[in-house]
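Participant: Please find the structures below.
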Structure P
Amino acid sequence: MSENSIYERDLERGKANYAPLSPISFLERTAHTFPDLTFVIHGAKRFTWGETYARCRRLASALTKRGIGLDDTVAIMGANTPEMYEAAFGVPMCGAVVNTLNVGLDAAAIAFCLNHGEAKVLITDTEFSGTVKEALGLIGRDITVIDIDDSEADVDGELLGEKDYEAFLGEGDPDYAWDLPGDEWRAISLNYTSGTTGDPKGVVYHHRGAYLNAMSNAGVNVCLRRVSAANIYQAIADHGVTHFCGAPIVLNFVINATEDEKRAFDHKVNVMTAAAPPPAATLQMMQEQGFDVTHVYGLTETYGPAVMCAWNPEWNDLPIDGQTVKKGRQGVKYHVLQDLTVMDPETMTPVPADGETMGEVMFQGNIVMKGYLKNAETTGKSLAAGWFHSGDLGVIEPDGYIKLKDRSKDIIISGGENISSIEVEDALHKHPAVMFAAVVAKPDDKWGETPCAFVELKDGAGETTTDDIIAFCRDNLAHYKCPRAVVFGPLPKTSTGKIQKFKLRDQARDL
C-alpha cells in the first residue's frame, strides 16, 4: 500500500477503529446482553451466560497465577461438560492455547500429544483416569494436573491431580482483566488429527479463523456425557432442543431407536451431520421421522465444517427420494470460506462441472489452519500453490455443488476401474438388516483389488448371509463394484463416530 494514498495518509488504525477478531468477543457480548439467561444445561447443573463468563475469567486468572501465558499449551481430556466449554474461552483469555484431547486415544497417543504440544497443564475428567495415569507415566516430565470430578458422571475414576477443577477456579478472579490477542493470527487452539498412520498431526487454529467459523453458532448448550438414542430424545423432549449436530452414526441411533427410547415432541428439530458422508437411506429416514437434516463437510484443517448443502427452495417440490439425493451432496462453501473447488492436483486446474470428472477438493481462506505444529514439510505440501489440499476426491455437479466420491486412499482400483467405497457403502445401507457398513480394498491376484464389505447388522435383523449382501448389491450396483467378500461384526469407530478403515484394511489383507 502506498503511504501517499489519500486513503492511508493520516488515517491510522487504532483501538477506536480496529479490534483483532477473536471468539472471546462473542462470550463477553452475550454475557453483557443476556447475563441471566441459562446457557449451559448439564444434568442437574445450570449456568447462565453471566456465570459462564465469570467462570471462564476465573479459569484464565488461575492459569495466569500458575505462570501460564502467551502461547503456552493447556490440554484438556474431557467429556461433553461445562468444563470443556469453559476451557475453550478461559484458556485463550490468558493468551494460552487450548488442546482438547481425543478421549478415544490410547495412553501412548495421549502421551505423544502432551509432549509434542508441550502442554504445561492438563485438565482431565476422572472417567479417563486409567488412560491418563498411564500416559503421565510415559511423558517423562512433571506437568500440573487438575481433575474434573463431575457430579453428573455415572462412573467413578481416580483423582490424579493436585486439586479438582472447582477448587482451581476458586484461585481465580471472576473480574480478571483479559485482553484480545495482539495479533488475530496468534494460535488459539491445537487439535490433533486421528492419525491412521504414524503419529497424529497437530493442527493449529488462529483467533481470526475461530471467530469467523463461530459466527451464528450461539445458543443454550445441553451437555450429554453419553450419546445414545434415549439421551437425545430425552434432551429434545425435556429441554426443547431445536438443533443438534452428529455424525451419521448418531443419526442411525435416532432412526433405529426403540419405542421405549423415543419421546414425543411437537417442535421442529434441525440436525447438522458431518464426519463421514451420510448414507442416502439414513438421510431419508431422518426426514421421514420429522428431522430437518443439513449435510455439512469439512476437516480438522478447516475448523470443522466449511462446506454445506445449502437448500434451494425449489427442491421442496421434489419427491422425498429426490430431496435425499440433493441432501447427500456436500454442497457449497460457507459464507466465511474464501474459495472452494475441485481440481486436478497435478495441473491445479478445476475439473469441469459435469458430475463425473474427479479431482481433489481444495479450500482457500481464513478458516484454513495455520498449519501443522512442528511439521513444516507436511504444512508446505498441504498448503501448496495457495490451496489447502484435502486429500478428498470429488466432482463438481452442473449446479456448482460438490459431491465427495472418496478419500484418495480409499478409492478401490479393480481391473483398471475406479470404485468409490462411498457409493458401495451407500448401497449397503439400503439393506434393511444393515446398521453400519464400510468398504475397503482387498488385494486380489487377478484384479489387483476388489471391494471387501464389513457389515454390522441391526439388532434382531435375523439371519443375513454373505450371499444375501452380495445379491442385494448386484441388484443396486454395477456388478464390478459389488463386494466379493463380506465380514460381519462390530465396526471399529473413533469417538466422533468415524469408522476406522485403516483397521479394516489390515483385516482385509489377512482374509
Structure Q
Amino acid sequence: MLDPGFYPHAPRSVELRETHISWVFRAGSLAYKVKKPIVLPFLDYGTAERRRRMCLEEVRLNQRLAPSIYLRVVGIRHGDRGYEIGSVEDPEAVEYAVEMRPVEEERSFEVLARRGSLGHRQIATVAERLARFHAEVPVAGTDWRHLDPLVAAIIDNLTNLEKAGGGILDPDRLRAARSFTASFLAASWGELERRLAAGSIRECHGDLRAEHVIAPAGAPPYIYDCIEFGARLREIDVATDLAFLVMDLVRLGEEDLARELVYVYRLAGGDPGEDRLIDFFSSYRSWVRATVACERALELESGDPKRERQGAEAREYLALGHRLAWRARGPMVLLLCGVSASGKTTVAERLAEVSGWPHLSSDLTRKGLAGLQPTERGDAGLYEPGTTTRTYHQLGLAAKGSLELGSGVIVDATFHRHEERAAFQKGFGEGAAPRLAVHCVASSSVLLRRAAERERDPVRISDAGPEIVRCQLAEWEEFDELDGARRMELCTELAPGGLAALVEQFIDQRL
C-alpha cells in the first residue's frame, strides 16, 4: 500500500501515518485506514472479520458528523498481479480499509487555537451542531438502566491512572483525585439519575478532542474519528462528550471559548447540566488523557526522551484535572488563618497552584495600601489597629471581586482576632458563596524557630519575628464566626503536598 501503483486513482505519492491502533495511507486525494491486528483491553481487532465489522462501524458512526470525509469500506484481496482494492463483500478479501478523504489537520481546533486564530463563529457553529447531534443520536441501550457503567468507567480510569502513573505522578495528587471523584459522585447522584431517566446517556462521539474538530476555510466545521471499537466508550452522558472539548479548549488557554461553547450549546437546546457537572466531567476527561500519556510512557525504554515527554504530558493533564475539579467544587472563600509562621502562606500558595484560584495575602495587601514593595520593611505604624482594619476590609472587597468574576478565592491572613474577621466581613458583604476556614497550627517551638529563620531572609515579605508570634499566640480568639463543620485545624509540620490534599479532602467532605 506504499506503492502508488496499488491504487486505481494513481496518486503521485503515498504517505504513511501510524497511530497506536491503525495505519493510514494518504494517497493523493484519498486516504485508506487499516486497523492493526491487535487485541487490547479496550478493543479487539484480532481477526480479519472483526476488523471488517469495525471498519463498517467506523464509517457508519463517523458519517454522522463528517459525511464528506468517510466514504466507504473496501476489501483488499490477492489478485493475479498482487494485492488489489476490491469490494468489502468479496469473500476472498484478506484485509479491509476505510476509504476517506484526507483530513485538513492544519485546520483543526488544536492547531487554530495554538495559532491564536480560533474564532467565536467557529465555536458557535460547532456548539450548535453538537446540540443537534446529541438530540438526534439514539439513547443508550438497556445496559444503561442504572448508573453503574458511568461510575465504573470513571473509577476504572482512576485505578488505571494509579497503576500506570506510579513513579511518574505525585501520589498525593492521585489520592486527591480519587477523594474528589468519590465525593462529587455521591453528592451528584440524584442529578445523574435524573439525567439518566431523561435520556441524556446517548450514542455520542466519545473522543471529542480539539484535534478531531476541523474548521475548513470557507466551509462548515466537521468532527471526525469517533470511537467505533467500544459502545461503552461512546454511550455516555452528552455532558461527558461535550466536556472533552471543553477540557481541551481550557488546556489550550481558550477558557473564554470553552465557556462560549457551553453557552451556545445550551442556547441551541442542548442540556449539559450545571457548570459544576461540566467541570467534573472535564476533570475526568483530563485524567483519561493523563492515563493515556502514562501508558505510552511505559511502552518506551528508560532514558528515551519521548518517555520523559510523555511523563511531562501526564503531569500536565493531572494538574489540569485538579484545576477543573476545583471549579466543580464551586465558588467559595477559603480562609487560611493562623499566627505568623504557622505555614498558612505555604499551604495557600500550594492550593493556589493546584486550583488556579487567586491567592490574596494580608501581607501584600497591607504593604500595597501603604505604597511599599512586598519585601520592604514596614514601621510600627503599618501594624496599628486602623491600618489592620483597612487591610482586612480591602481583603474582603478583593475576595468579593474574585467571586464576581466566577472564581473561588484563597485568603491568607492571621484572622486571629474578631475585629479582623468583622472588617473582612464588612468588605465582603453578604455573599452567597460559602466560607471555609483552615486554621494552620504548629508547636510553639516550631513557630518560633520558623520566625527566627525568616528574620534572616533579606527578601522575606512578612515582618513578623518571634516576638510578634508570641503576641499573636496570646491574643488568639476562637474562630467561632463559622460553625465547626466549616472549620478545620491543620498541623503544618507535614509536607506541603500532603497538606494541600488534606485541605481538599476537608472541602470534599462538605460536598
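Participant: Suppose helix-only ellipticity at 222 nm (-39500 (n - 2.57) for each DSSP H run of 4 or more, over all residues; to 500) works out to -15500; of P, Q, which structure was it derived from?
Facilitator: Source structure: Q.
Participant: Given 6.6 as the derived value for distance in nm of label points 7 Å out along Cα→Cβ at positions 167 and 319, which of the supplied structures P, Q does it correspond to?
Facilitator: Checking each candidate, the match is P.
Participant: Upon calculation of FRET efficiency 1/(1 + (r/R0)^6) of positions 23 and 111 (r between Cβ atoms, R0 = 30 Å, to 0.05) from the atomic coordinates, which of the structures P, Q produces 0.85?
Facilitator: Q
Participant: Quick check: 17.5 is what I get for mean count of other Cβ atoms within 10 Å over residues 231-238, calculated from one of P, Q. Which structure matches?
Facilitator: Attributed to the structure labelled P.
Participant: Also, I was wondering about something else. Say we calculate mean count of other Cβ atoms within 10 Å over residues 255-262 for every structure; which of P, Q gives the highest result?
Facilitator: Q
Participant: Can you spot which of P, Q the value 39, 28, 24 was calculated from, given it is semi-axes √(5λ) of the Cα gyration tensor in Å?
Facilitator: Traced to structure P.
Participant: To test your reading of the models, identify which of P, Q gives 13.0 for mean count of other Cβ atoms within 10 Å over residues 343-350 when calculated.
Facilitator: Label of the originating structure: P.
Participant: Of the structures P, Q, report the one carrying the highest value of distance in nm of label points 7 Å out along Cα→Cβ at positions 263 and 295.
Facilitator: Structure Q comes out on top.
Since every read-out is calculated from the coordinates, none of them should be taken as a lab result. These figures come from a predicted structure and were not determined experimentally. Cβ atoms are built from the backbone, for glycine too; each structure is taken alone.
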